[in-house]
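J.: Just below sit the structures, each encoded as structure tokens.
Since every read-out is calculated from the coordinates, none of them should be taken as a lab result. The shown structure was predicted, so the numbers you read here are calculated from the model rather than taken from an experiment. Cβ atoms are built from the backbone, for glycine too; each structure is taken alone.
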Structure 1
């Protein structure tokens, strides 16, 4: 198993393109089960102003042969802190990168972005219909309500 990040000292990658997403074998490849990662303090930069954008990301997937290694995922998420991209490009791009690395049976990502210019922008993407036998809980993030 080749894991360049797992078990080694690591630094935050300078950009998402330079981040390494390690994968590890799925211990239950014969079973459909949900794996969820929640990133409640995700940060990226607005590509127009350079100002920080904040989001609560929820990634749900059903592994086939591979699972993402959590330390590598954390470093990948950190790599966006100095990366400029629109909310839509960031949310969908993360989902597609995970699909590229893991080839999961199913994946969805919810990007719940905090308001920019007074308007919250939420982005959602998935690879298709979830497996029929999958227990799929709600992502648990309420719609933005401001102070109300």
Structure 2
């Protein structure tokens, strides 16, 4: 049976990065971010916060950051600036801790080969919006290395 401490460190190093990579990929392909994914990130945070030596005050700060991000995200969603999945992923990412490429892609002429791939054609059309989950995922991964979780795993 695996050592409990090893399971803990494996969870710290795998759960958040894998979830945000998956969120970014699904947002890129389908312009959706699963509610199950964001709820799973929140649940994983709670489990790991209880399991970890993270001070209660720091847990509170993480929760506050998530709630503030959710409130701002809901406001942005209400104005139509971002999607609901983006707002929830932002909050879940804040709890744990390429847009320019798409805009550039949209300014290029589209080929018939791209038109045959639904997800690429959808990304090219300005009316479909921008999958901000990609940017949130990338930012989350960059910040994650500075987090209590990552630093605690190595310290």
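J.: Compute FRET efficiency 1/(1 + (r/R0)^6) of positions 46 and 78 (r between Cβ atoms, R0 = 25 Å, to 0.05) for each of 1, 2 and report the one that scores greatest.
T.: Structure 1 comes out on top.
J.: Of the structures labelled 1, 2, one was used to calculate FRET efficiency 1/(1 + (r/R0)^6) of positions 94 and 118 (r between Cβ atoms, R0 = 35 Å, to 0.05), giving 0.90. Name it.
T.: 1
J.: For helix-only ellipticity at 222 nm (-39500 (n - 2.57) for each DSSP H run of 4 or more, over all residues; to 500), the calculated result is -24500, so let me know which of 1, 2 that is.
T.: For helix-only ellipticity at 222 nm (-39500 (n - 2.57) for each DSSP H run of 4 or more, over all residues; to 500), the value -24500 is produced by structure 2.
J.: If mean count of other Cβ atoms within 10 Å over residues 14-21 comes out at 14.4 when worked out from the coordinates, which of 1, 2 was used?
T.: 1
J.: Identify the structure, out of 1, 2, from whose coordinates Rg and Dmax of the Cα atoms in Å was calculated to give 17.4, 56.
T.: This figure was derived from 2.
J.: Taking distance in nm of label points 7 Å out along Cα→Cβ at positions 86 and 126 as the criterion, which structure among 1, 2 has the greatest value?
T.: 1
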